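Asks: As structure tokens, here come the structures.
What follows is calculated from the coordinates using simple rules that are stated; it is not laboratory data. Quick caveat: nothing in here was measured; it's all calculated off a predicted structure. Cβ atoms are built from the backbone, for glycine too; each structure is taken alone.
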Structure I
Amino acid sequence: MKMVQRWVSIFLSGAILSTLVACGAANDNSQTQLATTQAPAGSDQELFGSSLFVGDSIIGGLTNDDLLPEANVMGGLGATVQSTLDNVEEIASRKPSHVFLSMGQNDLGEQPDKEKTFVQQYTQLVDRIRELLPSVRVYVLSITPVDAASPVGAFMNPQIEAFNTALQKMAKEKGVDYIDLAPIFQQHKIQYDEDGSHFTNSFYPILLGYLKESTDLAHQPRGPVLTDPNEAYKAAFRHSVFLGDSILGALSYLNKLDSANVIAPSGATLALALMNVEKLASQAPEHVFILLGSNDIRLSDKQEFVERYRQLIGSIRSKLPKAKLHILSIPPVAEKALKQEPLYTNITDFNQSLEQLADEVKADYVDLSPLFAANNIHYADNGVHFKPNFYPLLLDYLKGLVK
């Protein structure tokens, strides 16, 4: 199943060596408010205005073509059930009346305990959401199939069916609604993206139409429309781009910054960041914040790391000669992560070399250690990523650099 996991990692995350998943941030002061402008009556935005769609990058496509506002969608590249569980406080902070859960392809695997672990974590997620939001109605969506014509469709789809059977059983036991999406694929000719897993934008209106019929949402009581509490951050960093791995990817996953201001796929390394320089240049930012190393430190020695970083800086400078570059230090990891990966003990040494490199190339070096020293930072389950309260702290720490 390693081949399957590698395929999912490449195409769902848009990254190589995807072993880490996105985690995100919640603003503790976030509140769900009545929208100042109402969506047209009967529109998808009006009907699903108090709903939150949570899952991986497949469900994240609901924001394509502005179909739904980003406040109503938490869909991240490489997201798993565990990473969603790590960010459950963000779900609660938006105070939705309905939560649609849609994930699973990143959890696939043929190991004997994969399906069992998936169900256990999904159960914990449902329980935690109901604990934090007692009046919320939870819908569990089946895992969408892979294109049967894709190279891995023949052996991925049977596993997806098995996981869906277990998911349906779990939903019944927990007393939550299970929505089987299979009829969509039987009734429509669904167009897949080139990866054979994601969908073209035409899929999403079909999906919402099916959910209208399956939930009778139009006749259910709904709460206030979810609104975006992060406008101040988005305004502060509107001329900035954050380039990195999934630690930074959480900024867009949880709508702290607009997706156009974040280029940070799961599992990203310096090599992948170099491939994204053209995309970065197309944004023409005034400031570029770079946070990379949590993946590279496990894959290369310090000298190779520094030389690749130097190459990345040179490539960015050639495309964006006037942009201000900010090199962020590699964040520390929790003790749990140190025990699992001893190479993380080299973070301090790598950061010292990064600081020297920044001085050599005349870039701004941003030491994050004071942020960790001054705050009680909570880690996600893997001990590398962070719980929601980290990200407002990070943005507050950095926003003085863009004034």
Structure II
Amino acid sequence: MEKKNMNKLKTPALMHNMISNHWESLRTAKAKGLPTVWSFGPIFFLTKAVGIPSHFYGGYASLGARDGGSDPFLEAAQVAGYLPDTCSYYRMHLGLMDMLDKGKPIREDMRLPAPDVVFCGRYCTEMSHISDAIARRYHIPACTIDIPNLHEVSSADMIVPYIEQQIKDEIIPTIEKLTGKPYDYAALSQALVYLKRACQLRNECLELSRNIPAPWSLFDIGVSAGAVMHAGGTAESVEYYEKLKAELEERCAQKIGIVAEEKYRLLYDQFIPWRWLGSFANKLANAGACVITGRYPTFLWSDPDTIEPENPIHTIADQLPHWFNLTTPAAAESWMGDCIEKYSIDGLFLLSSRSCRLFNIGQEDILTSMELKYGVPGVIVDMDQIDPVFYSEAQIDTRLGALLEMIDSRRKVRAV
């Protein structure tokens, strides 16, 4: 789709080298005598911070989905008989492994070496099964820790020590066995110093979305999350957000929006549609709609001021349960209500994912609540973030059109 109504940012283009370098470190690890880790959930930071090339489940899926690189893996998984109703991220990895085992040609930038160990920080019910399946496939250790949802802040006193003890008892000894040396806590602390500053800058950038027109959108936020997920814990991530903030502030001063003619300010809920990121952003922009924010990926290290680099294991244990706290309907509803007021949201555009059903819980009730409390309408679109089998352009056009019509009708009523 032609870009007719977009003022593209310059800084996110820097993300390409960051992401490429991250995945290249995995592809070249064996030649350098380094072990590699596949991580399901956010445990990868504990290995990456000490120099171990580390895969991240969602990051790899988003890498391949954006230009169709994941499609051959999904097709291979289907041929192998894996159910299409299971998580597309899971099927993508199973397809990759099947193609590796059978020596089938794989696009070089999507090739990954088999891991030496699998780590899992279990948020969803499937993650531990996925990590176990990979461990059995390659006859390697799998190390899983449980990360309960933090439904109430008061529960942190029980949950955080539970997670911290698992890290100390399971993750750290496994890393030491993998490397053959004591864990480098000083390196982890330094990585957290960089991570804290990068996320503070990220949050300052998010605050600039209050401006009308908004200087960037959720899609830019999603791309920029690579500075935390792939380059997190490095000086490079801090430099990225410093440059991004300067560019956004300049836009705000000049009243330049990411959408050239911003008419509608939307909140998007669910995982970002990586497979159609560009076309999705253009479609919305051409309708004058800017997606201001969403639960994902803004919840990652969402409160960096609480990061304590001098107490690294505890601070990671303290952060982890907050990541997916917003999956509970009550927490999501409260967060969306705050966003509606904070960012002057006109409408809600919710994705009902075929993969991450945890995020779908309560969506219809949330729409009803937001309409009753704030007079803000919303629609739900059924699709998957990377699998083209579950993507319908017509459905998106119809429901987006319906949402914008509802917003227009409410504006007319308020104007009377």
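Asks: Can you rank I, II by mean count of other Cβ atoms within 10 Å over residues 77-84 and just name the one with the largest value?
Replies: I
Asks: Can you say which of I, II returns 2.4 when distance in nm of label points 7 Å out along Cα→Cβ at positions 101 and 117 is computed? Walk me through the intermediate numbers first.
Replies: Values: I: 1.8; II: 2.4.
Here the read-out was taken from II.
Asks: Taking volume of the Cα convex hull per residue in Å³, for residues 53-268 alone as the criterion, which structure among I, II has the greatest value?
Replies: II
Asks: Work out the source of 53 here, i.e. which of I, II gives that when percent of Cα pairs over 20 Å apart, for residues 189-356 alone is computed.
Replies: Working: I: 63; II: 53.
Going label by label, the one that fits is II.
Asks: Can you spot which of I, II the value -15500 was calculated from, given it is helix-only ellipticity at 222 nm (-39500 (n - 2.57) for each DSSP H run of 4 or more, over all residues; to 500)?
Replies: Matching structure: II.
Asks: Work out the source of 0.05 here, i.e. which of I, II gives that when FRET efficiency 1/(1 + (r/R0)^6) of positions 149 and 389 (r between Cβ atoms, R0 = 25 Å, to 0.05) is computed.
Replies: Matching structure: I.
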